[in-house]
Structures are given as structure tokens and as C-alpha cells.
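Values quoted throughout were computed directly from the atomic coordinates according to the rules given, and no laboratory measurement underlies them. Only a predicted model underlies this, so the values are computations on that prediction, with no experimental measurement involved. Cβ atoms are built from the backbone, for glycine too; each structure is taken alone.
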Structure I
Amino acid sequence: MTAPVPGELPPYAVGQLLRRAHSRAARAFSEALTPLGIEGRHFGVLVVLAFDGPQTQRDLAERVGSDRVSMMRVVDDLEARELAVRRPVPGDRRLRAVELTDHGRDVFHAAEKSARETSDALLAHLEPAERTALTGLLLRFLQGTGPAAP
């Protein structure tokens with residue numbers, strides 16, 4: 001077995017590279033969202049609501065890859081900030097759908113602008129074709145059928 005080149009990670013370190021990339025991107029994005037009074041977990045839910053309309057908490061949790069308890073906390077946060085409301089689902093008295101308020105829509109648009117600017121800044125050192133390739137490869141990676149985290 002050959003040792004990796006000094007300063008380089010071995011080829012099996014994909015998890016470490018992804019974690020470091022996530023940390024860098026999450027930190028930059030968190031700083032961009034702070035003036036808007038939201039966090040990345042809030043933005044993920046705002047994106048789904050903005051593009052797909054009202055959703056049950058169960059559906060939101062599934063869409064953003066969260067558990068139900070964490071989703072309840074996020075929706076509670078969004079309601080406290082007057083960004084979303086829970087409304088009864090017609091035909092099912094037990095269910096509530098979460099939907100954006102007008103203020104939530106405004107904050108979403110501002111956050112989306114920040115997300116674009118942050119993404120552009122993070123990828124500024126890459127050529128346009130490299131940006132496209134990186135995004136495409138990450139999407140393919142996520143669709144893979146390899147082992148999942150325990």
C-alpha cells in the first residue's frame with residue numbers, strides 16, 4: 001500500500017472532504033443569513049414552502065431530510081418570527097399545513113439573494129464548467145445507492 005502524498009488526503013477520504021466543504025459553505029451561508037434573523041435550517045424549509053406551497057410538517061421533514069421533532073422546532077421558530085403559519089388541512093381535522101406569510105415570502109426572497117451571492121463567492125475560484133461539473137457530481141453522489149450513514 002502506497003502512502004498518500006504529503007499534504008494530500010488518501011482517495012478514501014471523500015467523507016472528510018465533504019465534511020470540510022460543508023463546514024466552509026455552512027459557515028459562509030450562516031453569516032449571510034444572520035442579518036435576516038434566520039438560520040440554514042429555516043431557509044431549507046422556506047425554500048420548500050416558497051416553491052411548492054403549503055406542506056404538512058411530516059412532508060416538510062421528509063423533503064428537507066429532518067426528523068419530525070426537529071421539524072416541529074423549525075416550524076415553531078418560523079411561526080415565532082411570523083414567517084410561516086400552520087393552517088387546518090381541509091378534510092382532515094388532525095393535520096395542519098405550514099405556509100409562508102407575506103413577511104416569510106419577503107424574507108425568503110432576501111435569503112435567496114444572499115444564498116446566490118454566497119454560492120457565487122464560494123465558487124468564484126472555479127471556472128463556470130467546473131461549477132457545473134461540481135454540482136452535477138454532487139447530485140449524482142446524493143442519488144447513489146452506496147452505504148448510508150448508520
Structure II
Amino acid sequence: MTEPVTALTDDWYGALNDNPFVLLHTIDADSGVPTSSAISWIYAVNRTTLRFAIDGRSRLTVNMASKAEVSITLFAPGTVQTIYGTARLVSEALEEVPFKLVCFDVDIAAIRDAMFYGARLSVQPEVEKTYNKQAADKLDGQVFAAMRKA
């Protein structure tokens with residue numbers, strides 16, 4: 001068995017810093033079942049730490065307070081990777097953002113290939129924001145700036 005990968009490659013690091021489509025997986029605090037949610041405000045702080053922000057009212061915050069182990073599925077060029085780690089609260093409210101967002105870091109414990117054998121991702125998922133593009137760009141800028149200060 002090969003040693004687990006514990007740091008982002010150049011390609012994965014780049015993908016995580018280019019507005020990626022990712023899924024955050026937590027364990028529901030009440031039922032104990034796995035959950036999956038698409039999140040958009042995420043980036044790689046460095047090769048071993050990810051940072052993301054979510055709505056403070058989200059059930060995900062309760063889940064991570066109950067069980068900090070999470071996984072994040074990354075759709076990167078040619079591949080699907082799952083990043084496993086422990087979520088750590090960085091900020092309960094990001095400053096200079098018009099609504100309450102909480103910020104978490106994930107310390108990477110392992111990264112595993114999640115693509116089935118004999119295949120590669122030929123097209124990455126694309127996300128289209130369905131509300132005012134200028135407002136979306138402004139909010140994204142505010143959120144990422146606040147996350148970098150947290």
C-alpha cells in the first residue's frame with residue numbers, strides 16, 4: 001500500500017485558488033449520517049491547509065462543532081480528489097462582509113484519488129452565479145479579502 005498524500009500538488013493548489021467547484025462532507029450532528037454541500041468560498045492557504053467560509057446559520061457549522069473530521073471533494077483538471085482533514089474554526093464572523101459568515105481552516109491529513117479506475121475527468125464542472133454578476137463579484141471580493149485577514 002502506498003503512503004497517503006498529505007500535501008497539495010501544484011495542480012491541486014492552483015485549482016483550489018481558481019474559484020473551484022468543491023463538495024464539503026460533514027457528519028450530521030443529530031443523525032450521524034454523512035452530508036454533502038457545494039461551497040464556493042474556499043482557497044488553499046498553503047500546501048497543507050484549506051480555508052473556507054460558509055453562512056453562519058448553516059447546519060454545517062453545527063456539524064463541524066460536533067465532529068471536526070471533514071472531507072472535501074475537489075474536481076481538478078483531469079481528476080477528482082478527496083481531501084480529508086480536521087476543520088478548525090478561525091472566525092465566528094468575518095469583518096467587512098454584509099452578513100454573518102464563519103471561517104474554517106482544514107488541516108489536511110490525507111488526499112486520495114476519488115476517480116474510478118480507468119477514467120479521467122474530461123471537463124471540470126462550471127458554476128454560473130444566477131444573481132447580479134456585479135453584486136456576486138463584489139461579494140466574492142469582500143469575502144476572500146476578509147478570509148485572508150482572518
Structure III
Amino acid sequence: MEEPLDEYDRLILQQLERDARKAYSAIADDLGISNTMVHQRVGKLKRIGILKSTTVVLDERKLGFEWGAFTGIMLKEDSDSEKIIEALKQIPEVTECYYITGKYTLYIRIVARSNEHMRRVLYEKIDHIPGVLKTESLIDFGAAFKRNVPIEE
């Protein structure tokens with residue numbers, strides 16, 4: 001059974017969401033609780049899987065990846081999905097992969113440095129994965145916003 005979150009868990013998550021690098025001592029000071037309590041709560045949130053990681057978010061476009069696409073992948077056999085996912089993990093330009101319903105089994109996000117780079121990723125890498133029947137891509141002009149789910153009761 002999942003452990004319920006209390007007010008302090010939520011407040012700590014909100015602080016970390018604003019700044020994942022914020023010192024636990026600063027969080028403790030802001031919330032009027034002990035540093036030990038923050039460490040224990042963060043440990044619990046990681047252990048139960050609510051806090052998956054604290055990570056760096058890179059600006060893809062500033063790193064030269066000007067092109068993005070969302071691509072649906074139709075498989076020859078849905079039972080091949082695990083092998084295909086493993087092959088997709090080997091392509092660094094594939095940044096996300098989801099199971100979906102509908103005519104596609106998998107939906108991925110691809111980044112590329114140029115139109116030609118995107119073409120090579122799609123036609124020379126993804127289309128050559130054994131078991132991929134067809135792909136269909138939508139060009140990504142940039143995220144209007146991204147956010148986490150609300151941290152509420």
C-alpha cells in the first residue's frame with residue numbers, strides 16, 4: 001500500500017520542484033522544520049517512488065538541436081515492442097518513448113540538429129529497426145509549456 005503524503009511531504013516537493021538544487025537546510029529553514037526531517041522525508045519520497053530523481057533540464061535548441069518531432073511507430077507485431085524499445089534506447093536523438101493506444105504501438109520524441117539529421121534518424125536508424133512497419137511524424141515547433149502534476153491532497 002502506498003504511504004499517504006502529508007502537508008510537509010507536499011511542501012518539500014513544492015520546494016524541490018521550484019529548485020531541485022536547493023539545500024535541504026534551506027528547505028528546513030523555509031518550512032520551520034529540522035534538516036533531519038527534510039532528509040528523512042526526501043528519502044521516503046524516493047523510496048516510495050514519488051520523487052524519481054532530481055535532474056538537470058537542458059535547453060535542446062541552445063545545444064544545437066533545432067528540430068523536434070513526435071513520431072508514431074506502427075509495429076509488424078506488437079509482441080516485438082520490447083526489442084524495438086531496446087533498439088530505440090540506442091539512438092541518442094530519441095528522448096522519450098511511450099506506449100499508446102490507436103494505430104501506433106509506440107510514440108517517441110526525436111530531436112535533431114537539422115532537417116537532414118532528422119531524415120537520417122528516421123530513415124537510416126528507426127526505419128531499419130527489425131519489426132518497425134511504419135512511422136508517421138509531426139514536427140515540434142517548441143513546447144508551449146511543460147509541468148508536473150499538481151502537488152495537492
## Note on the structure
Matching 39, 19, 13 (semi-axes √(5λ) of the Cα gyration tensor in Å, computed) against labels I, II, III points to structure III
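Taking distance in nm of label points 7 Å out along Cα→Cβ at positions 44 and 108 as the criterion, which structure among I, II, III has the greatest value?
Answer by largest value of distance in nm of label points 7 Å out along Cα→Cβ at positions 44 and 108: III.
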### Query
From which structure (I, II, III) was helix-only ellipticity at 222 nm (-39500 (n - 2.57) for each DSSP H run of 4 or more, over all residues; to 500) calculated, if the value obtained is -6500?
II
### Query
From I, II, III, which structure was distance in nm of label points 7 Å out along Cα→Cβ at positions 60 and 76 = 1.3 calculated on?
I
